Structure formats: C-alpha cells, structure tokens
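Listed next: structures, encoded as structure tokens.
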Structure 1
Amino acid sequence: MTFPAGITRDEARATTRLYLITPPALDPDRFAKDLEAALAGGDVACLQLRLKDAGDDEIRRATRILQPIAQERGAAFIMNDRPDLAAELECDGVHVGEEDTPYAEARRLLGPDRIVGVTCGDSRHRAVVAADAGADYVAFGAFFPSGTKAAKHRAQPDLLRD
C-alpha cells in the first residue's frame, strides 16, 4: 500500500480511526450494551445511526439512548440521511447519500460547527465537488458485497489512492 506524499505507514496508522455504522434496524435498549463493547474495542471517531426504515419517533428514541453512550466515549454521533433530525436532536453531524438532502441544505441546517459527510459512490468528481463545497469527509463504496445494503456502485480501491 502506498501513502500520500510525506505520510509514513506509522503516521497513517496513528491517524486511522474507526467509523462505526449501526445495523439498519435495532432495539436501542438491547443494542446499547453491544455499542458499549464496540466502543471499548478500539479508537472510534464516529458512530453513524443508520436506521433505514424507522419512523421519526423511533429515530428520536434511539438517539436519546445511544447518543450519550457514543459521546461519553469520545465518538461523534452522526445521523444518517436526516439533517433535520440531526439538528433537532443536537447530533454531532449528519451523513447524506447521493439521493438524500443536498450537501448545501444539510450544511445550512446543521451550521458551520457540525460534521457533514457525503457519500460519493465511485465518483472521484463527486468527492472533489463535495470537498470544495466544505464537506468534512467523503465516503466511497461499496467496495465489497454487503448483506445490509444493495450496492449501486462498485468502487475500486484505486479510488482511495486518488
């Protein structure tokens, strides 16, 4: 594996942190113990609450239970797809997909001090546009088959080198 100019393997490892994503459906009371164990297992930067078919009240309840657990352990709590709920529930940020709220609207709702991440599929161009607009991070994928999400794109690892 090669690293960007001036970055050593040890420096890359020192700055590499985990970004956890919840299952698409969960009982927050039961999941709380699993979350605590996962957060104790490594250096976790973020936890994304990704409840795909849940109603607003379910998302609010899960946030009330899981957000304090993540934040007490130093992990940012990121809401998937819903900048409106992320703002209302005072999440640390939001992650928006290609078919979700546009970056500019998510940033407007969350303000300049919260995290806004953007899915870019397999598009370097989309990543550059998002970064130029001010996105805090970009995400690519899928790189590998998944049982939790049907892949619209098949990104290649070379994309990460770019």
Structure 2
Amino acid sequence: MEIKTFLRRTLEELTALDGVSGFEQEVVRYLQKAFAELADQVEVDAMGNLYAIRRGALEGPRLMISAHSDEIGGIVKSIDPEGFLRFDTLGGVLPAMLVGRRVRIRGHLGVIGVKSGHLQRPSERERVLPSDELYIDVGAQSAEQVAEMGIAVGDPVAY
C-alpha cells in the first residue's frame, strides 16, 4: 500500500475514535494494536499510559516520542424531562466555541444549543454563555427516549 494511502487511512481511523479526557481507552486499544506490529514491546499501565519500545540493532542516539491520546470534550451531567442533555466541559474548552457545535454521545449525533434569542434577557444576549446555561439536543423528545438511545449521565461528549 502506498504510504500516503496508509497514512490517510490511519488518520481517518484515529480521528473517528472518541477519546475525551478520562475516556480515551478506545484510542489506547487502537494504538496498542497498531504498535504491536511495529515495536518490540508494548505495555499499558494502570493509568492507561501506553509505552511502545523498539530496540535498534546498532548503538547510537535514542529517540523518544511523547504524545497524548485524549481530546477536550464534555460529560453528560443531567438529562431534562424534555430530552435535552446538560453537560460539563472536560479539558480546555473555550465557552465561545460551544454554541452550535456538533457533538457525539455514544455514537449519536447532537448539537449544543442555547435558549432562543427572543427568550433571552438582554444581558444574556451580550455575553458568552457558560456551559451550564447550554444544552445538547440529540433529537429526543423525552428523557425516556434518551435512555432508549443508550445515553446516560456520566457519558462522554466528543466533538
């Protein structure tokens, strides 16, 4: 396989995985499998850190590559009776970037919304609203429908 095709496919696979901070196990499993084909030794510690070691045949300089496998996102903190998800942010999330952002929870797509402009007080229209004043709409009409989708309090929210 051509290297560009391989790299493109790998990047597509990696970016399709959700790895919100504290929920990056799927990314670690993917990397563990991928590195097993390339490295002499692959380990995952109790904290979920992945170590891959490849020993060279010759003496010489050593190289260490360090990266993180998580991404910023959120976590579902409650579900309204009307089926809207309330959430907290995880990581360095900029509140100004939240409204209208598409998200994914347990494979279901949603969008971060805010109270309609004509219902907002003038002071609300003039400031960036914090995440506790926003919600996620996954298309459900009730908390029961959200539960049927398999979404629950504590689930990660990925961009």
A value of 1.11 was derived for Rg/Rh (Cα atoms, Kirkwood Rh); which structure in 1, 2 was it taken from?
2
Note: helix-only ellipticity at 222 nm (-39500 (n - 2.57) for each DSSP H run of 4 or more, over all residues; to 500) at -11500, derived from one of structures 1, 2, originates from structure 1
Tell me which structure, out of 1, 2, gives 2.5 once distance in nm of label points 7 Å out along Cα→Cβ at positions 65 and 137 is calculated.
1
The value 9.3 for mean projected area of the Cα convex hull in nm², for residues 41-120 alone was derived from one model only; which of 1, 2 is it?
2
Quick one: relative contact order in percent (Cα under 8 Å, 6 or more apart) came out at 24 when computed from one of 1, 2, so which one is it?
2
Which of 1, 2 leads on FRET efficiency 1/(1 + (r/R0)^6) of positions 97 and 145 (r between Cβ atoms, R0 = 25 Å, to 0.05), largest value:
1
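Only the coordinates and a few stated rules stand behind these numbers; no lab work does. Computed from a predicted structure; not experimentally measured. Cβ atoms are built from the backbone, for glycine too; each structure is taken alone.
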